[in-house]
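Just below sit the structures, each encoded as C-alpha cells.
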Structure 1
Amino acid sequence: MKKPHLIVCLLMVAIACAATAYYWPLLPEVVPVHWNAAGVANGYGPRASYWAIGPGMMLLAMAACWVTPWLSPRRYAVDSFAATYSYIGTVVVAMMGYIYALVLTEAVHGGVAIGRAVPAGMAVLLILIGNPMGKVRRNFFLGIRTPWTLGSEAVWYGTHRMAARLMVGSGLLTLFALWLGASPWLVLALILAWAPLAVGYSLLLYKRLPH
C-alpha cells in the first residue's frame, strides 16, 4: 500500500483499539458476534472476541494488501495500478471499521438497526469501489477474475468498465430499496446482482473476440 493510505489505515485501527479499550468496562461478558439477514443477533461470544472482529480483522485486511504485491507474478503485478489498489484496500479497511463501530455501539448502547445499517454500508462500499474499477489491470487477486478476463487484456478491460457501472448501479439500487423498506432478501439480491452480470458479460466479450 502507498504510504498515505497505510497511515490512514493505521489511524483507523488505532481508533478501533482506543474505542474497544474505552468501552471495555461497559461490555457484558457475553456479546453478540453474529446477526441474521433481518439484523437479529443469533450468535454470541466472549467480549474479548471484539478485539479480533474489530482491530484484528482490520489489521488482517491491511496485511493481505501488503503481502499481495509480493505474491503477484510479474506479468500480473499490481504495481501498474498501485494508487487504485491502495485506495480500494483503504476503503475495505474503513468498511470493516464502520461495521465494527455498529457492533460495538449495539453491544454498549443498543438500538442500532444492524439489518439496515450494514447493507447500507455495503451499498456505499460498492459505489466507492465501483468508481475506480475500470482502472484495475489484470491480476490474480483483485477484480473480475474469470478464465476469459485473465486470458485476454481486451476482455479484462471491457469487463471492468462494465463492472464499474454495475457495482455503482447495485449500490444505488440497494440504498433506494433500503429507503423504501424492502425485505432483507431483496436487499441482499441487489447487493449481489452485479457479480453474475459481470461474469456473464466477460464470457460474452470473450466469445466476440476473433479466433
Structure 2
Amino acid sequence: MHGSGVGSLAVVLLAAVLTNNILFTKFLGMCSFIAISRHMRTAVGMGLAVTFVTFCTALLNHWIYHALLVADAPLCAADLTYLTFLVFIMTIAGFVQLVEMVLERFSPVLHYNLGIYLPLITVNCAVLGVSLFMIDPNYQMGFVQAGVYGLGSGLGWMLAICLMAGIRKRLEEADIPRPLRGLGITMIVTGLMALAFKGFDGMVGF
C-alpha cells in the first residue's frame, strides 16, 4: 500500500473510483444499483447517502478492528477477529440508524430528501464490502488511507448509478426488443459498463 502523502492518497482515491470500482469490479451493491437507477434525482440522492455512510463507517470499522478485534489490541488483548463480519454489520446498521435519527431531529428537510435512502444502505453489501477490503492484509491500509478508500468507493458507486440513470433515461426512447425490456437491457448495459471500466486497468492501483 502507498504512503500517506497527498499524492499517494490521490492514487488510492482514483483507484477506488475507477480501476477498483466497487460495483463494476466486485459487483457489490447491485440490488440498490438496479432498483434506484431509474431516475437521476433518486440516483444522486442514493449515491450521496452511500458515499457519506461508506466514508464514515470505513473509518469507524477501521478503528474498531485495530483497537478492539485484532490480537493484542489496545482495548482487548484477545483475538476477536472471528467477530469481524458481525461487528462490521452492527456498526453499519447502528450508524445508519443514528444518522437517520439526527437528521429527523435537526434537519427535517434533509431527512425528507435523504431519509428514504438511508434504510436501504443498511442492506447495501457495497458498504460492508469496503470495510472488509480495507482490512485485507494485501492492502495494509492505515486509518487515513481507509477513509480515502471509503470515500473513493462511495464516489465510484455514485458515479456508476448516475451513469446508469442517464443511460436508462435515454433507453426510454429506444426501440428495444420486448424480451429485453426492463431488467434484461439493464443487465446488458451493466456488463458493457463494467467492460468499459476495465479500460482503466493499469492507470492507477494499490
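Bear in mind that the values in this text are calculations on the coordinates, not laboratory data. Note that this is a predicted model, so its numbers are computed, not measured. Cβ atoms are built from the backbone, for glycine too; each structure is taken alone.
Before moving on, here are some points about what is shown:
- Source structure (of 1, 2) for distance in nm of label points 7 Å out along Cα→Cβ at positions 61 and 85, computed value 1.8: 1
- Source structure of the calculated read-out (relative contact order in percent (Cα under 8 Å, 6 or more apart), 20) within 1, 2: 1.
- If Rg and Dmax of the Cα atoms in Å is computed and equals 19.0, 66, the structure in 1, 2: 1
- With Cα extents along the principal axes in Å, for residues 5-100 alone derived as 50, 28, 19, matching label from 1, 2: 1
- Structures 1, 2, by mean count of other Cβ atoms within 10 Å over residues 45-52: label with the highest value: 2
- Once mean count of other Cβ atoms within 10 Å over residues 29-36 is computed for every structure in 1, 2, the highest value turns out to be that of 2.
- Structures 1, 2 were compared on distance in nm of label points 7 Å out along Cα→Cβ at positions 157 and 189, and the highest value belongs to 1.
- At a computed 16.2 (mean count of other Cβ atoms within 10 Å over residues 93-100), which of 1, 2: 2
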